[in-house]
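See the structures that follow.
Laboratory data are not the source of any read-out in this text; all were calculated from the coordinates shown. The structure presented is a predicted model; accordingly, all values stated were derived computationally and were not measured. Cβ atoms are built from the backbone, for glycine too; each structure is taken alone.
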Structure P
Amino acid sequence: MPFTTEFTIQMRDRPGVLGEVCRALADREVNILGFQSIPASEGRSLVRMVTDDRTTTKAVLESDKLEFTETEVAQVKLPNRVGALAQAALRLGDAGINIDYGYCGIDPSKNTPILFLGVAEVGKAAKILDQAAKAVGVGAT
C-alpha cells in the first residue's frame with residue numbers, strides 16, 4: 001500500500017506516559033511500524049505513529065481519552081543507497097509536492113525500513129514515490 005493512516009497524538013510530556021500508551025497497544029497485539037515524537041507546547045508532546053491495526057489503535061487511544069487525529073501519509077521503501085532519498089524528494093519537488101515532515105519505520109514482514117512522509121497530495125505523492133522506488137530498484141509499500 002503506497003499510503004497509510006498515521007495517528008497524531010497530543011500527549012502530556014511526563015515520564016511514563018508514552019510507555020503506558022505503547023503498553024496498551026502491545027496488550028492488544030498492535031505493532032507500531034513508525035514513530036516520531038517532538039516537543040509541542042509547554043508540557044505537551046506531539047507523537048506521530050503508524051501501526052498495523054488502525055481500528056484497534058483508534059479504540060485504544062479513545063479508551064485512554066487521548067486527543068488525536070488521523071491523517072493519510074505516503075509510505076515508500078527506499079534502498080540504503082547513496083542518493084535514494086534525494087531522488088524521491090526531487091521527484092516530489094518536481095511535481096510541486098512539498099514534504100511537510102517525514103520519519104522512518106520498519107516493515108515487519110521483511111524487516112526493512114519504510115519512509116513515512118506527510119504531504120498535502122498523498123495519492124499523487126504515492127504514485128511518484130512508487131516510480132522513484134522502482135527507479136532505484138525497490139517497490140513502494
Structure Q
Amino acid sequence: MREIKSCGVLVMRSQPQMSFLLLLKPNRYDLPKGHIETGEDDISCALRELFEETGIRANDIELDQQFRFHVSYLVKSKRTQNKKAEKKVVIFLAWLKNEVLIKTTEHSGFMWVEWNPPHTIQQKTIDPLLQELEKYLFQP
C-alpha cells in the first residue's frame with residue numbers, strides 16, 4: 001500500500017490565556033501541516049508548512065524537543081489517484097515566543113482555542129493529539 005506523510009505544528013500560547021491555534025476550512029478545523037517534499041526531514045517540512053499557512057516564522061516559536069505526536073490512517077485523495085493509502089502524520093509542539101500577526105493563505109481563517117480539556121474538535125488527528133499533549137504537560 002502506498003504511504004504519504006504530512007508534518008505540522010501545534011502552536012500554543014500562554015497569554016492572554018493558554019490556548020492553541022486552529023486553522024479554519026469551510027467545514028472543519030485543521031492544524032498548520034502539509035505533505036513532505038523531496039529532500040525534507042519532518043521538522044523542516046513542519047516549519048515550512050507553518051510559515052506558508054500562517055506566516056509564523058521559526059524564530060517566533062520555541063520548539064519543544066521532547067514532544068512528537070504520530071498518527072496513521074487510511075485516505076483516498078487526488079494525491080493517491082483515489083486509491084487507498086496510509087497517511088502518516090507527525091505533529092510537533094511549539095510555544096509562541098511573542099505575539100504575531102497570523103496570515104492565513106490556504107484557509108478561510110483561524111482561531112485561538114482556550115486550553116480546557118477534554119477537547120472534541122476532530123477525531124482523526126486533533127482530539128488524540130490534544131489528549132497526548134494533556135498527558136505530556138500535566139501528568140507526572
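For FRET efficiency 1/(1 + (r/R0)^6) of positions 10 and 130 (r between Cβ atoms, R0 = 35 Å, to 0.05), which structure out of P, Q has the highest calculated value?
Largest one: structure Q.
Which of P, Q yields 3.0 for distance in nm of label points 7 Å out along Cα→Cβ at positions 26 and 50, as computed?
Structure Q accounts for this read-out.
Identify which of structures P, Q gives the largest calculated value of relative contact order in percent (Cα under 8 Å, 6 or more apart).
Largest value of relative contact order in percent (Cα under 8 Å, 6 or more apart): Q.
Out of P, Q, which one gives 1.51 for Cα Rg over 2.2 N^0.38 Å, for residues 2-41 alone as computed from the coordinates?
Only structure Q yields this read-out.
Upon calculation of helix-only ellipticity at 222 nm (-39500 (n - 2.57) for each DSSP H run of 4 or more, over all residues; to 500) from the atomic coordinates, which of the structures P, Q produces -10000?
Going through each structure in turn, the value belongs to P.
Taking distance in nm of label points 7 Å out along Cα→Cβ at positions 34 and 106 from the coordinates of each of P, Q, which one would give 1.6?
P
Using the calculated result 3.4 for distance in nm of label points 7 Å out along Cα→Cβ at positions 18 and 90, pick out the matching structure from P, Q.
Derived from P, not from the others.
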